[in-house]
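Participant: Structures incoming, each one as structure tokens.
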Structure P
Amino acid sequence: MAETIFAKILRGEIPAHKVYEDDRVLAFLDVNPLSRGHTLVIPKEPAETLDQLSDESSAAIGRALPRIARAVLKVTGAKAYNVLQNNGPGAHQAVFHVHFHIIPKLDDGSGLGIGWKPIKLGDDGATLAAAIAAAAK
């Protein structure tokens, strides 16, 4: 895995405004936030994309995300938020260490803006679902 700013934060070489930490997860404020309270949640395990992350670290992230989201909502007063996670440069990943963004959507209009362009599922939906289900086993 390439050296990243998150690896440096985990080693204490770069300071961060930490909001949560346990043996597998670290959460801290984004230094370039989209809104007040924009928080990054990262596994301590080095993995570039979600599919490379161990089941143990994935479970730890899954346990931490709701707790941190509740805290962000409570402190910011936001009523809505996005959880964003990008994998690979084609999906807009800029730091190649798994990370989740908790981005409050505030009354001032700050937060994540999304352009959603849905496509039709198509006639192969059942075949596609069966193939993904088989690959997930």
Structure Q
Amino acid sequence: MVPDASTATERIVVDRHTGLAIGGYDPVAFYTDGKPVLGRPEFELPYGGAVWRFRNIGNREAFTARPDVYMPQFGGYDPVGIADGVAVAGNPLVFLIMSKRLFLFYDHARLDTFAAGAERIAAAADRKWPGVLRTLSP
């Protein structure tokens, strides 16, 4: 069963030329492989206004069952930027899994900033996200 895209509440970082979410990287692979792995076109899934790619059918099925678990936090926007009230697209090559959630960062400096005060920054980003979300185009 394909998840109902109308239930997606977040705006996802999408490449405006390809329509791919998070640069075509497999969101499940961050958890299973511990690193970014490019997905394959034959394992695509449209969801939440984006096209998600997966490296295999199993990862696509895992995402289909629980997109809320595998989607990056804040739609793939950098949590440091969100905490400052600004939507800055995260880079899937600069990531952290914390509390079983995937965070993408603009660069390593922002990852280091987040790591130094993760709970405080994550809480600030959670508070600011609804306001930032309203500024993003549907």
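Every read-out reported here was derived from the displayed coordinates using simple, explicitly stated rules and does not represent laboratory data. Keep in mind that what you see is a predicted model, and the values were worked out from it rather than measured. Cβ atoms are built from the backbone, for glycine too; each structure is taken alone.
Participant: Once distance in nm of label points 7 Å out along Cα→Cβ at positions 76 and 108 is calculated for every structure in P, Q, which label goes with the largest value?
Facilitator: Q
Participant: Among the shown structures P, Q, from which was the value 3.8 of distance in nm of label points 7 Å out along Cα→Cβ at positions 60 and 84 calculated?
Facilitator: The structure behind it is Q.
Participant: Once distance in nm of label points 7 Å out along Cα→Cβ at positions 52 and 68 is calculated for every structure in P, Q, which label goes with the largest value?
Facilitator: That would be structure P.
Participant: Let me ask something else about it. Taking -0.50, -0.67 as the value of log10 I(q)/I(0) by the Debye sum over Cα atoms at q = 0.13, 0.15 Å⁻¹ derived from one of the structures shown (P, Q), identify that structure.
Facilitator: This value belongs to structure Q.
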